[in-house]
Structure I
Amino acid sequence: MASPATTSLPVPSQHLPSSTSAPGLPPGFPSMLFPPPEVEVAEGDPIPINTKFGVSYTVPGDWRNSSRGVTGWNTDFGSVVYGGVAMYDYDYCPEHRDGATKALTGMTGRNGVDIPTAAFEASRDAEIIFRSKPGDDVVIEYSEPVDFEIDGAPAVRYSAQISNMTQKFDCDPVEATFDVVATEGFSNATVAVFMVQTDRRVEGALSETEVEQIISTLRREQ
């Protein structure tokens, strides 16, 4: 798996290499040039992450708030980019110069597709993120879609279980999970796509319960 490269610089939305740029937004659809400012909270308090897509979520207080930054993977299979980022146990593996994390959240947007299609396509980005070469031994198992609602808006979730990953360093995981939720977007894209990527079988790994808790905080921004 290629380590995600993260920058905390505020990047204008039209400069992000994501699917929000084509096709265009419907006439009159709201948009913003920069992501919302980071929300300041007392140390240890849960951290709200507001995104430019009009959908928010919350992470525990020991996470790193990089909501105005972008993160992504660039491999031989393609590239994947998310904004609205938060990171758990950042820089735990010092051998990675770009700062490895045990869990990572982010959000991007899609236009020109419906919510089920966006969720399916985003979940299959696991093939880009976790494979190191064609025909490798990495095993990726996908769940069936799960339909639910977020503040009355339809949402679809896929989960991927990844195993037999190649280690570059001893601190690298051999297993991971990749959860994707697509729902209605209210700014910058008609569909908002949220992801949680977690390392497994590493000390202090995020639990399934903690992943579920983060996903349960998805909400429309007020």
Structure II
Amino acid sequence: MPARTLLTSASLAGAALLTHTEQSREWPLLVWTPGPGVRMVSSAVLGGGIGEREWVINAQVPPGYDRLDPVAHLRDLAAGAGLVGPGVGLMTAASVADRRHAEDGGARAVVTAGIGVRGWAAAPGVGGVTIPRPGTINIIVSLPVPLTDAALVNAVATATEAKVQALVELGADASGTPTDAVCVAAPVPTGNEAEPFAGPRSLWGARLARAVHGATRAACAGLISAEDTGRVG
């Protein structure tokens, strides 16, 4: 198990890369353990919503992953990594080892990306009940300041806008993939001190946006370039 550290650049950018076994092969498992005293908001299948969380895992799984128990699977992976207490679990078929990190004024982001299946969110004639699948652009963000509940939700929107900006700038005709996921972490407020805003023109929202934008561009640039030249299916 990686040593518990404070919510610092070194802890997120240097998140431990472990392995887990699936289909008789070893797959990477990114593990970040900021420890207690951290609140997170996430769209992840495990530990989603808003609440205090002590760890985040981003598990790479085989292409065509078809297990029907992703929550139980992620819990098993967390236990295998020695993690205890509440946490957030994300999945992706993209390369976790090829994660990219960016920082802006204390806001830090790590992004793993695969964009083989991508499109626009408001595509006509699609939708319905589906089994959750591993996200292919996974964003993990840490901020050094507490946020209100509303600001945490705002931070998710800001991170998503920054992701889309990066994709459009790179020439991807898409707003993302159908199963992207995000997690934003910030310290637990002490007293009534918490940032009320995290939109893109607020101090911390702007920093978050630039960090996510930079990490997303770095994570997706080579994939889009390779796909344009026919090297990626």
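A short reminder: the numbers here are calculations on the coordinates, not readings from a lab. As the structure is a prediction and not an experimental result, all values here were calculated from the model. Cβ atoms are built from the backbone, for glycine too; each structure is taken alone.
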Comparing mean count of other Cβ atoms within 10 Å over residues 37-44 across structures I, II, which is largest? II
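For distance in nm of label points 7 Å out along Cα→Cβ at positions 125 and 157, which of I, II scores largest?
Details: I: 1.8; II: 3.1.
Between I, II, the highest calculated value is found for II.
Looking at structures I, II, which one was helix-only ellipticity at 222 nm (-39500 (n - 2.57) for each DSSP H run of 4 or more, over all residues; to 500) calculated from, given that it came out as -9000?
Working: I: -2500; II: -9000.
Answer for the origin of the read-out: II.
A value of 1.6 was derived for distance in nm of label points 7 Å out along Cα→Cβ at positions 85 and 165; which structure in I, II was it taken from? Write down the numbers at each step before the final one.
Values: I: 1.6; II: 3.3.
Derived from I, not from the others.
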